[in-house]
1. Say we calculate mean count of other Cβ atoms within 10 Å over residues 18-25 for every structure; which of P, Q gives the highest result?
2. Out of P, Q, which one gives -12000 for helix-only ellipticity at 222 nm (-39500 (n - 2.57) for each DSSP H run of 4 or more, over all residues; to 500) as computed from the coordinates?
3. The value 1.4 for distance in nm of label points 7 Å out along Cα→Cβ at positions 114 and 242 was derived from one model only; which of P, Q is it?
4. Quick check: 3.1 is what I get for distance in nm of label points 7 Å out along Cα→Cβ at positions 170 and 274, calculated from one of P, Q. Which structure matches?
5. Rank structures P, Q by relative contact order in percent (Cα under 8 Å, 6 or more apart) and report only the one at the top, that is, the highest.
6. Identify which of structures P, Q gives the largest calculated value of mean count of other Cβ atoms within 10 Å over residues 10-17.
7. Name the one structure among P, Q that distance in nm of label points 7 Å out along Cα→Cβ at positions 66 and 138 of 5.1 was derived from.
8. Computing mean count of other Cβ atoms within 10 Å over residues 26-33 for each of P, Q, which one ends up highest?
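Values quoted throughout were computed directly from the atomic coordinates according to the rules given, and no laboratory measurement underlies them. Since the model is a prediction, treat every value here as computed from it, not as a measurement. Cβ atoms are built from the backbone, for glycine too; each structure is taken alone.
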Structure P
Amino acid sequence: MIDTGLKDKVAVVTGANHGIGAAVALALAQQKAKVFINFLRQSPELYGETKKSAEQAEKPGRAYYCKMISQSADNIKYKIDQLGIPCYAWEADLSDVSNIPRMFDLAEEHLGKVNMVVNNAAFDRPDTFLPKKEIEKSPFFVDEYRLQTITSDSHDEHFSVNSRSTALITAEFAKRHIENNFKWGRIINISTDGAGGHASNVSYGASKYAAESYARAAAYELGPYGITVNVISPGAVQTSWMPPELEKQLSASYPLRRVGKPEDIAKSVVFFASTQADWITGQVLYVGGGNRM
């Protein structure tokens with residue numbers, strides 16, 4: 001068995017009440033790291049669903065995805081508690097910048113000084129450069145999620161979480177790491193393989209690309225302090241957002257003939273966090289079944 005060196009390390013994982021974040025939190029706990037879970041429940045109305053329609057959904061698709069994003073972190077915290085690993089969950093909106101130092105304060109209070117951060121929290125509501133009349137001809141992203149023309153609000157909604165919070169969390173982590181004279185640290189950002197240009201989801205893609213740029217700069221600046229900074233860029237991952245027909249269609253187009261599972265991304269996070277990745281920093285790892293090479 002490979003020793004990842006993560007025992008008793010303290011990890012902050014954002015956006016960890018469902019999907020990739022929850023899988024990452026569990027995977028790190030299985031390596032005996034203490035885990036601080038940040039999450040934010042989102043309203044089904046954000047995607048045009050009602051609370052009732054989300055609760056009644058039973059198969060992947062828009063309604064079921066709304067069911068997942070509106071849940072608390074109780075389920076994943078229970079799984080970690082069953083492992084006997086210290087875990088603390090805190091609901092907070094990271095677009096509120098005052099919550100970022102507060103998150104680290106709480107992590108230190110309940111688990112100890114933070115050794116690693118996984119920036120996974122994300123906001124995603126598809127927008128486009130097309131005007132309303134053109135959108136009306138094809139109004140949905142992947143036939144499920146209603147498109148809107150980009151506005152200052154849609155831009156800022158994405159960048160405040162996907163880019164700004166990632167940058168400020170990185171800076172807060174670095175400050176505390178250096179003040180404590182620590183020699184080992186990890187920052188892992190979760191991006192998307194559409195970051196270079198994501199048609200029909202333009203603000204999401206661009207905000208993730210900005211976070212990739214921050215990661216490269218941070219890798220250079222923070223390397224002398226023992227902090228590695230890397231990015232995982234997933235292909236399509238079934239976090240309940242894809243209806244079965246779309247999952248089947250995408251699977252056929254991927255070299256490995258399936259879309260991703262949250263656990264696929266979690267395994268990559270464990271690698272970047274582990275001692276096996278001690279001499280890797282500033283890298284973007286595409287984890288997408290060969291969708292991007």
Structure Q
Amino acid sequence: MSPPPALPPAVALAGAVLAMSWAGPLVRFATAPALVIAAWRLVLSVLFIGIVLAVRRTAPLAGVARRDLLLMVAAGVLLAAHFWSWIASLGLTTVASSVVLVSTQPVFVGLISLFFLRERPTRREWIGIAIAVVGAAVIGWGDFSMGRDAFLGDLLAIAGAVFASAYYVIGRGVRQRLDLWRYIFVVYGAAAALLFAAAVALPGVQATGYPRTDWLVFVALAAGPMMLGHTGVNYALRYVPAYVANLALLGEPVGATLIAWLLPAIGEVPDPRVLGGTVLILSGIAVGAIRGAPRYRSTNPIG
């Protein structure tokens with residue numbers, strides 16, 4: 001049983017959902033490639049975390065077991081893959097489709113947790129998974145009729161969901177043993193290093209030289225969806241199961257779709273197909289993931 005948290009996980013998750021809802025709409029204002037957006041989002045976040053650690057006089061790797069370090073690096077690689085695939089999807093499909101599909105994470109968390117957290121999905125959870133998959137198919141089939149690019153964007157969004165799910169499952173295990181700031185410094189740092197190296201090395205991709213609007217987007221993504229959003233979820237993972245944290249994130253597609261609809265600069269009105277698929281996905285995940293009021297507890301940690 002974990003000690004009572006200083007900040008209630010529900011409060012942290014609510015703030016995280018609100019912050020992360022802005023990620024999809026914000027990306028639409030950038031002209032940089034997906035890889036560059038993801039890289040700078042993480043680099044700026046790591047710089048901020050480094051300042052916090054310096055003020056606290058905390059050595060990031062002091063006392064960290066080698067196995068935990070390897071797990072955190074793996075989580076960073078998964079986070080990098082999540083950001084690249086999801087941001088790339090936003091350039092090919094609608095904000096609503098992309099954010100809804102990437103929010104199928106609880107489905108994959110349930111599957112991955114079966115092997116790594118020794119949490120076996122119940123019959124009810126399998127039914128929820130099936131409903132959510134039907135919802136994803138409704139969105140994906142409709143986008144296939146919109147063209148190959150939209151369908152590819154949907155596939156990239158689903159890939160982003162799989163990568164994020166594995167990242168959260170690792171976080172649920174390792175966060176039982178490590179404090180928040182050291183954990184996110186290593187994880188975000190590994191992801192930032194990988195993405196920035198790729199941005200520099202790949203031909204045709206420039207890491208710098210973008211307009212002022214892009215840099216404002218990079219800063220906004222780091223300050224909001226990253227530091228308040230992802231960090232809020234990583235904070236909560238110490239106290240609640242991964243499926244609970246991901247269940248809370250289902251508010252993100254609703255918020256992102258509303259923001260993309262209401263912002264005049266985007267004005268993206270969701271069509272009935274996306275709304276129908278959204279209802280199926282949210283219903284399936286609700287059926288499969290809700291198990292009653294959560295208690296603050298530990299799990300069988302990875303490693």
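1. On the way: P: 27.4; Q: 23.4.
Sorting by mean count of other Cβ atoms within 10 Å over residues 18-25 in descending order puts P first.
2. Values: P: -12000; Q: -23000.
Source structure: P.
3. Numbers: P: 3.1; Q: 1.4.
It was calculated from structure Q.
4. Q
5. For this comparison of relative contact order in percent (Cα under 8 Å, 6 or more apart), the top structure is Q.
6. Going through P, Q one by one, mean count of other Cβ atoms within 10 Å over residues 10-17 peaks for structure P.
7. On the way: P: 2.5; Q: 5.1.
Only one of P, Q returns 5.1 for distance in nm of label points 7 Å out along Cα→Cβ at positions 66 and 138, namely Q.
8. Of structures P, Q, the maximum of mean count of other Cβ atoms within 10 Å over residues 26-33 occurs in P.
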